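Dropping the structures in below, format is structure tokens.
Derivation of every value follows stated rules applied to the coordinates shown; laboratory data play no part. Bear in mind the structure is a predicted one, so any value in this text is a computation, not a measurement. Cβ atoms are built from the backbone, for glycine too; each structure is taken alone.
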Structure 1
Amino acid sequence: MNTEKWLNKLERKFGRHAVPGIMNILITGMVIVYIWDAIISPASGKFPLSPLISFSRDLILEGQVWRIVSFIFEPIATTPFFLIFTFYFYWLIGQVMENQWGVFRFNIFMLSGFIGSVIGGFITGGTSNSLIILSMFLAFAVIAPDFQIMLFFIIPVKIKYIAYLDAAFLLVSLIFSDFVGKIAILISLINLMIFFGEDFINLLKMRIHHWKYKIKNRK
């Protein structure tokens, strides 16, 4: 069964349970954590939230099971300017992907990325929401490569060029990670394999066929 048929079957069965606006939920949670850590915690002397919600295999096995889910609400930026830009950027990507794929498929993409990150976290001992966000960005670059954004609200740039840099960073991480780290990264990006693996394989086959054809005609 190919990916499209598999997703269609799942959507017919479970589509009514899809959660719209999932990026709104994630970003709202991140904003709350950031405001608490940056403003409320220093002013009140109360403990910051980030250390309490981050993923830790050891602490989860000791009973802090909420960390299996809560790590997705860790802020993805640390300074106010980058926070605003980053939150807006990923909110925009989420809205476009949800509108183009539909609520259910976007839910499945994010859920599979989350599950992959959790599995990777149990393999290595820790994980973060960064790979979930990165996979979402790379997926967006595949479906809308020429989508243009204003980088830092000033510089016009197409998504595909930023994706090339992110893909290069990911490749370097894979090369220099140990075996366990490589497996964890690949598992964390399982949503990309599910949604685009078949297309990538077909493209690779087409390129190989084209390469063989060129070699044959040279003889």
Structure 2
Amino acid sequence: MTGHATLLLGTTSSGKLRELRRLIEPLGITCRSLADEPRAVTVEETGATFAENAAIKATGQALACGSWVLAEDSGLCVRALGNAPGVRSARFAGEPADDAANNALLLARLAGIRDRAAHYACHAALARPDGTVMATSQGECHGRIATEACGSGGFGYDPLFIVAEYHRTFGSLSPAVKDLISHRSRAIRAILADVVRHVTALPADGR
């Protein structure tokens, strides 16, 4: 590796950025966020699936910024709600996005419901500067929704999502444990070999 490879992460979420950097930067790749890129654009997430949205975000930002981009789309799927909030997880309670409002609405929708099975899903896409998607991956983490929030760690629905393997919420687990078992870490680990092969081996213009 050259040690000078850079990768633009297709998100402005501080929580996602922390998780992605912990997984990618130890490989010698410097990660930048959209907040660090003046050419970044607002990409409408018009896809019906996480996979479609991940590809839309990666392609859109790669073309706008002329950079290799790794984007992901992820969310919570609750069985009793027909896998909602799904692709609308960040905007479940409306705009502007608000974790507290989303969590409150989820608890209200599940009031009196015994089946609280749920899973987090994540799809990732790597696009080269010309917008071509070079690799994709996915990951899931299964569990159930608690009846009340527990823990102040993580973000999104983490205080309500009880992980099957630990019987504790993501909000009460350490970042190190979450990095081992989360949907996002599983998706990113599955695409890391492609990231290293493409981003560290090719010049910045992708040729």
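If Cα extents along the principal axes in Å, for residues 78-141 alone computes to 49, 27, 15, which of 1, 2 did it come from? The partial results should precede the final answer.
On the way: 1: 33, 33, 16; 2: 49, 27, 15.
Considering all the candidates, the number was obtained from 2.
When P(r) over Cα pairs in 10 Å bins from 0, in percent, for residues 46-101 alone is computed for each of 1, 2, which one produces 21, 33, 30, 15, 0? This figure was derived from 1.
Of structures 1, 2, the largest value of Cα Rg over 2.2 N^0.38 Å belongs to 1. Here distance in nm of label points 7 Å out along Cα→Cβ at positions 6 and 62 was derived from just one of the structures 1, 2, and that gives 3.8; the source is 1. A value of -10000 was derived for helix-only ellipticity at 222 nm (-39500 (n - 2.57) for each DSSP H run of 4 or more, over all residues; to 500); which structure in 1, 2 was it taken from? Attributed to the structure labelled 2.
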